[in-house]
1. Given a value of 54.0 for mean projected area of the Cα convex hull in nm², calculated from one of I, II, which structure does it belong to?
2. Between structures I, II, where is distance in nm of label points 7 Å out along Cα→Cβ at positions 414 and 430 highest?
3. Where does the value -15000 come from, among I, II, when helix-only ellipticity at 222 nm (-39500 (n - 2.57) for each DSSP H run of 4 or more, over all residues; to 500) is the thing being computed?
4. FRET efficiency 1/(1 + (r/R0)^6) of positions 366 and 638 (r between Cβ atoms, R0 = 25 Å, to 0.05) was computed and gave 0.00; which structure, I, II, did it come from?
5. Using FRET efficiency 1/(1 + (r/R0)^6) of positions 270 and 390 (r between Cβ atoms, R0 = 25 Å, to 0.05) for the comparison, can you identify which of I, II gives the largest number?
Structure I
Amino acid sequence: MWKEKLRLDFWMHCVAVGGSVLFTPHLFADTPVAIIGGQDNMNTDPYAALVFPSGSTLNLSGWAAGVGVIQSVAINNSGAGVIGGSDSSGIYAALVSAGGVTTNLSGWTGNGSIKSVAINASGVAVIGGTDNGSLNPYAASVSSSGVVTNLSGWFGGGLINSVAINASGTAIIGGLDAAGGYAALVAPGSNMAVKLINLPLTVNSIYSVAINASGAAIIGGNDLATDPYAALVSSSGVFTNLSGWAAGTGTIQSVAINDSGAAIIGGLDNAGIDPYAALITPGGFVTNLSGWTGGGEIKGVAINASGAAIIGGRDHGGGEPYAALVSPSGVVTNLSGWAAGGEIFGVAINDSGAAIIGGTDNGGNDVYAALVSPSGVLTDLSGWTGGGVIYSVAINNSSILNNVVPTSFGSGNSYMNAVMPAVSFLSNHLKEQLLEPSPATGQYVTSRADVLLSTGACEKAPYRIWGGPIGAYARQDRVATTPKMENWIGGIVFGFDYQEHSCPYDYCVGGGASYVFDYVHLSDGGGHAKIQQELLVAYGTFQGDHFLLEAALWGGIYQTHNDRHTLGFISSKSYYRGGLLVPHLELDVPYEFCQAGVIVCPFVQFDWANNWQGKVQEHGASGFNLNINSLYSSLLRSEVGLRLFEEKRFGWGLFALEEKLSYVNKKPFNAGPVSTFFVGSISTFTVDTFSSEVQNLGAGQISAFFLPSCTKYPYGQVTYQIEFGSGFLLNTLALEIGKEF
């Protein structure tokens, strides 16, 4: 199994961990993205720190010196956190601001320890553990300002093993008291009323609790018959006992539930010998999982919004780390890649199916943590100094796992940037008809009635062969989820046409081809693309007094080599083909001022770029490779403006300048998000392949025409065009050389 070590110059980013230090790349704004906690100084002193995207850490303090441990940490999306454990004075807990200021909490009566902490988006926290010499359960709600409200309701000695809280402030706590297993819902608000869950008398202890956004919860532990125990709990406190495990000693050690009510549980079964895990439907139906070899236990479980899950613990007689991805239907994909000996304690998964696992490796002597792609490929993390353990992992919204999931793919609407230089080249070529000599008189005309310039006795030839190079540079700033892009474009256009001059109308028909190479660079280390376009075109014009109507149909294929980067350095490559069909229609209305040699020409034109993109399947060692089905999109470019020609007669022929100013509207169609998934994954998500944003732009152009009076000499044209607007720029330079015969 391939594993890519993360370098220390990218380290310390993405997860909140308890027990030791977990480092990953920094890529984002200077806001705390993680909090770490455990022990330091030869496993004697408590240790905790905030982790910033720059790779720096801000060590926290506030606890009493001496033997102790930070057993649980949590952080929300704003970078506010909570830590809990014990120090030399007994119980220790503190809120942590995004700036690293600790606010020590108090309210307990004596020695004990905080076993579990949780915090929601509003900064409201809940903590749980033991108090009074570790004899009695202890739990409290903590406001965002640090006001501690102690909870009560249990009977006699015991402890709170697990706490959880949702966005609305509803919490759940679980553990045991003198009467046996204990669990309660905690309502938000100043009174913090505790609603007891009436567990069966046989329940011995609750080890894990979880709650979703609607207040539905799940609890797990064991009962007095030493069997595993788990139950779903409604938001009103009504519980539904679950079953499905074999009779005998065992326990449910970890539970998780998503906002749809789908859940997963894990622990050990079969007289406490074998791992056990199961998926739970919202109605309480249990689907037992399998895939391990025997002997061991499941220590951690997690589930995402689509029902994809991850489990971790021990296998192979309890001596080897074990972790697996679980599909919503219950298909288990075992993971591997660690050294012999150890255990996975903590797991977490995001909504795209990317995950983190943490624990110990190398006989239980070394810290182990890894990023897991949705297809099951492990990317080992590093940054710690020696022995230790990852007890838990947690992710906030700015974490690395959310950033391995792309929001867009490919070069977006920049395919139009490569099409338009070729389309404009042909359009500019056809404008030469406004300046060409009449075959009957050898004179340059702009309408069949008005003579602008006499040029001599050379007869007008009906055929032309023409062509030349084009170059362009385009820049598009970030639009919604699509990153900033730059295009470097180069190519060639050539063609052949036949012109017929007859009173009162002229016409021209012809065909041509173009080749364009487009190099697309994505900002922020997002990667690049190399696109080759090969297009054919058929075109024609019809000219009368004071109008020129031109139409063209471009069509062809393109090939894209795309290199997308995850986290700036993990490469996923793809090669895909596509087809383009671009109808072009333009109407020019020239009016000439004969004495001044000036032509004023209002115009309107439409270009409709239709793009059929083939199927994309990325490949790369990391496992973060996308699969996108073929799709269709289009972009209608509408332009209205004014052209101005100035002509000058010389002995050899005609020199003319053209200036253009116009308004451009670009309207995308079929450009919404498309469903995709990582190759080998069952979790789907959406990406933007083409921007749906309408663009309103300005455009300008200047062209120089060199038209000899005699057809034995070639003619030429040089054109510079600019298209600009908010966050967009396209510069095009073209050179045409042609020969009439």
Structure II
Amino acid sequence: MGSYPARALQGAPQDKVCRLCHSQVTTNFGVKEARAHGQVACVGCHTALAAFDPSEGEHETPVAKASCAACHAEQEKELATSIHGAKSVSCAQCHAPHAIGKASAESRAACSTCHATATTAWSKSVHAGDPGNGHAAANCSDCHGTHGVRARTDLASKVHPLRLPDTCESCHHPDPSKEHPAPGGEKARQYETSVHGQALRKVGLVVTATCASCHGAHDVKRAKAEDAPTARKQIPNTCGACHAGILATYLEGVHGADFLAGGKDVPVCTDCHTEHAVSDPAMEGASVSKALVAETCARCHADDELGKRYGFKSSVRSSWGSSYHGIGRAFGDQRVANCASCHGFHDVLPSSDPRSPVNAANLDATCGSCHAGATAAFARVPVHSVVDEAGNPVPYWVKTIYAVLVAALIGAFVLFILFDLFGRLRLRMKWGPPELPHVDPRAWPDEAELVAPGESFKRMGRHARLQHVVLITSFSLLVLTGLPVFLHDAAWMRSLVDLEGGFALRSLLHRAAAFALIGLSLWHVAVMLLSPAARRWLALMVFKPRDVTDFAQDMAFNLGCFGWIGRSKRLAPLVQRFPWLRFDRRPCFARYGLVEKLEYGAVVWGNFVMICTGAILWRPDWFLGWAPTWTFDVCRVVHGFEATLAFLAIIIWHMYHVHLRPGVFPMSRVWLDGKISRTELRHHHPAGVLELLERRRRERDGSPTTSNANRKAATDAAEHHHV
């Protein structure tokens, strides 16, 4: 009998005497191995029977009650400190004196004597079911204990709110095993790290939600049961038991109205806040945090099927994501507005409701909560606009045209590079017509005397170089800080923004670079207006028809396959009138050809467009007061595509034409010292060399006119190369 004191066992002589009168008692008691005391004799518990005198009569001298403490001192001690002990509940009231079982159904059923309501509720719960081992999933003692049952309000109670999660997790383990197959796992871990679990564990807040708050106590039902507190149609009321004010607010909004109407798809508390992993909205990983609330809302509001069913636009997530707010959020800016910033949290109302923050009458106030001094014009900035042909046709066609234009121009740039490289390869391999110098040694035998081989020439003045440096700096910074916004869907752009110090600093840098570009543009215009020399330079940049024919002649010469034109008798009159159609030599370029003029024109046009559209995007309230809202989307499209075109033009066309082409690679130093060598001048700008030679010869000879031979050479040059 272990550590229990020695006692008389069943079969003792006294038992036979007891059975003469107490046959029913001994029958219930004496079934071997069916009862906990099945092998204990009557006198083993009723030790006072030795002093019993039958002659005194059965009623005058009652038999002394058995003392359980003799064997069960520890249990007796627990009982004395329990709520049962406080209410003078004896062992016999729970254990049935002569039928004490071994943790059998009878012992559990004993609770129903006093706790009928709780027992009835338990009997219908999921815990009363058999998990497959022949026993109930959980009975009274599993949750409340056995002899040391404490009041629910007692800190030592297993069902006190501070200890209840541990009690439940004794079966619903964070790591379920064969011994404890009850569902738990990740859900148990989620609760421990949730705002409810943390409030309980770290703060000791006993009014926070525990397992019983949501699942019930004795009447725990399967989560999917229709009458379970965790059933979808019951969740608002379950959560509202603690969050009564939020429930009232929720029921006033569009979601709550649909819930009251019996909508099956309407979001309830757990759809937004999750079930066990409910987190403080201020926490970064919370489903309703500033970082994730848009994704949470998008679970429904990006669903095309739900959108068609309930009449809302399923494009709101993508449209918000392409807005400044969405882009800023994607790059980690916590300050930008999200869904809840404008539409509210639990009290989401339709825009037609006068109480709604997005009602037309309230928009300026809603925007003003973040943008101080926001006007009605500012509030017209489209946040959920989609650039599509049906709903937003003007921005759509502008975007389409720009996309085609960018593709065509970049293709042209690449084709230009390929033509130039092929021409150099053709000349090296001696295919087709050779490259002849424009400075004919027969006409200029004194070239070396007039122009020294090592002489360099001024191409860019100090003032021009300074403007060029400002342009490079401001444009580079604009590209680095602007392209991440235009190409925000590219994952690697996040790394670029991080290198720039975050989205907020990126915005400041972008604006600083924009002001630098505006200042440079105004500076350039002022110089053009005030300086005669600058105006003469500007005259050289004016487009002429011959620029186009020279460019075509240069490309055709690179191909070297048009010699048949010069030999064609049918085309002879045309070739005689336009000798450059022979395509047998390069054109005699002057200081600026079509490429340089196009680049300068592109800079002027690009700066104008970028400054205008950028100003509108920066201060839409100056613009949308009198212009339609789609013009803002047009500006966004133009600003982004124009910047992309400029960037690609520079890195593909300008970099090759100026720095990377053979003979100049790896870099031209003109932008640093402003000088160009004699060799470069003769090859790229031969008309300038001829003009220089002519002028220096006149200065040397002191003659205002040229010799017949030189005049003839100059005439030939003018005829064929347009000096």
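Taken together, the values in this text are just the output of simple stated rules run on the coordinates, not laboratory data. Just so it is clear, the structure is predicted and the values come from calculations on it, not from any experiment. Cβ atoms are built from the backbone, for glycine too; each structure is taken alone.
1. The correct label is II.
2. II
3. The read-out was computed on structure II.
4. Among I, II, the structure yielding 0.00 for FRET efficiency 1/(1 + (r/R0)^6) of positions 366 and 638 (r between Cβ atoms, R0 = 25 Å, to 0.05) is I.
5. Largest value of FRET efficiency 1/(1 + (r/R0)^6) of positions 270 and 390 (r between Cβ atoms, R0 = 25 Å, to 0.05): I.
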